[in-house]
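I've put the structures underneath this note.
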Structure P
């Protein structure tokens, strides 16, 4: 197993320069739908106890993720898995840790109907919004219908999420030849490639484009709500969608269980379980320094 892993890492390093690309801005976004979706994203009307919004678990001050291992839902119910960032989620090939949703629209319905999150039903969502004069007016202006339907609600929320992108990080500008990295940042990037991290974290979102096993060499202790829950194949135990590394320094804690409290700890854990050995402090520090070049501010939308 380890020999095959190192062959894979070696081959990936040889072609690493082409494995990460800058983000391409999303086009064809409906500003009207996105603006309405933003209102709903921050509105507690979509939770059963009217105390939770989408933004309660995806906080802008924590990289649009949550700073808790699991989030609190309606009636202070504890969630079952760490809330990942929704920044750049439009670039993911699947949604949720186990990839059970194919699109942002399919993803949006999950928390709404989850009793540990927002605890709503389709009927309750539609009744509340149809009894709200402001939302009735806004939805009619866009969809030209007298009633609001869940499908329209999901569409506008997904349209807003498409605007949550960060395509001008320091590393993006480096890839475009617009600036240079520091010596330590370059060394961190080289180590990221040398150790084979880039075999899973690649593409324009530096993740979010494949499923991979957590604990390839040394098994991870606590896997749940993994890909196995969907496929029922033993091969998919401890398999998750690879998370994006963009803005990773802002989205602690890490992993599906939120067990890594710091970025340093997350890098060390991945080295141990997926490479099979302990990374030294110097290398971890350099990789962490490079990862911070992936931070970027949320691009302003035309209606802000």
Structure Q
């Protein structure tokens, strides 16, 4: 529907207006949430170009800057992502936009960890936690997300026991929220796959297979038929690794081939996850 609306906006000669910029942002956000950051990046770029004025990107809203930064991070372009996330944070702070400030802090934690700066990633969570507790009710999905991010920081610091404890807490917290009718169902597969990664690192491949299999079923149930998605690719890749760790090579290669197909279309051929899936599937040499 967003795509159709954008086509009509163009036919009306209104594709350079602020209304079009809002439409492009929302369209790109939908693509991002579907696990299609490669396409989302192009549409976010259109939204930014529409929003610019004689001051350049200084006129772009902080929410759009943060949304774009998240997509760049998903694509592995962490240096660019940090720049946009930091600018989004500064603009949101200046405007008093608490929601965007909090989102930018969580995102900057993700980016800094991906860049290998675990200490700075932890600083972001320390800063955002009291803000979330002040703004949101107990049991909100944001607290499960915060706990999951803390687990990833612990893992990056090689504190695997703490990481697993926190990962278990994140899954339990989100499941409790969902049982009460709360939001955040799209986050459960992510939490399960993160825990599966930890279980693999701790030498528990059967547990990892169970979590990865459950995560895969959930993302497949939620995805439109025939859609390529990095979320589906991620689930297949973790499952492939769990199967491979148990000596189930043929099943692992099948899962890795599925992961590679999704990543190739959703992330592009040069992204790290795409290459990892191709290698596990035995496709590396023929894709270069």
Structure R
């Protein structure tokens, strides 16, 4: 399988989502959210003045929900309106929040760094947070090392979490109120040559219950099946893979956010990162 360039010129492309025939992403360092048609034609959804957008999802009203990473909030964007704060996580964590997955009823789960990652602080454990449809916040899982990307199975009863700092994919059972139970390790993928671990970043699931995960240290995208075995390893051709999602009309196009820069303090300010695509055998399922 070869890769094709879909779109270029991003600071840090992340949180890819497929919805209503379009690809949506956050360009974190570019402070912007973009929507693309299948040809790669892009439309600016919103540019934030002073925050890095992270995880994306949708409220039952149709409003776009966007994680404000540095602000430690979740924004809500209605068409043509300025963002309002939907959920405030500043009383729950002192460090940037990151990714998000949103259930059909508007319940969301938000991950975060848990420590001052960009300035070399020692990693400490943190929590995964649940945001109710009305914006109320509570912790639903503790003791996690840099929880990151998430995915929901089609029935929204299983949440898969990329625990980047632990090099693990973790699964939880989802309760009606958004609580998480039955925590179990799905896989601890083998690191790429010369790497100490394979830290899963952005993830998605397919119709066979497998997880596609981006490995930012190994420059790879991996498929891990429902038993925890790695079935596919795709080199992305550049040093870093940030996130991936299955989309297209048949959900068999794998979109991968990739690039050459991954350190915010050392960012050149040039949009050197991109989105690439390839075709896969098993279609996507669930969210994102």
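Since every read-out is calculated from the coordinates, none of them should be taken as a lab result. Keep in mind the model is a prediction, meaning the values are calculated, not measured. Cβ atoms are built from the backbone, for glycine too; each structure is taken alone.
Quick one: helix-only ellipticity at 222 nm (-39500 (n - 2.57) for each DSSP H run of 4 or more, over all residues; to 500) came out at -25000 when computed from one of P, Q, R, so which one is it? Working shown, then result.
Values: P: -10500; Q: -25000; R: 0.
Considering all the candidates, the number was obtained from Q.
Suppose you compute distance in nm of label points 7 Å out along Cα→Cβ at positions 96 and 264 for every structure in P, Q, R: which one lands on 0.2?
The read-out comes from structure R.
Still on this structure, please answer the following. If relative contact order in percent (Cα under 8 Å, 6 or more apart) is calculated from each of P, Q, R, which structure is the one that comes out at 12? Before the final figure, lay out each step's value.
Details: P: 24; Q: 12; R: 16.
Structure of origin is Q.
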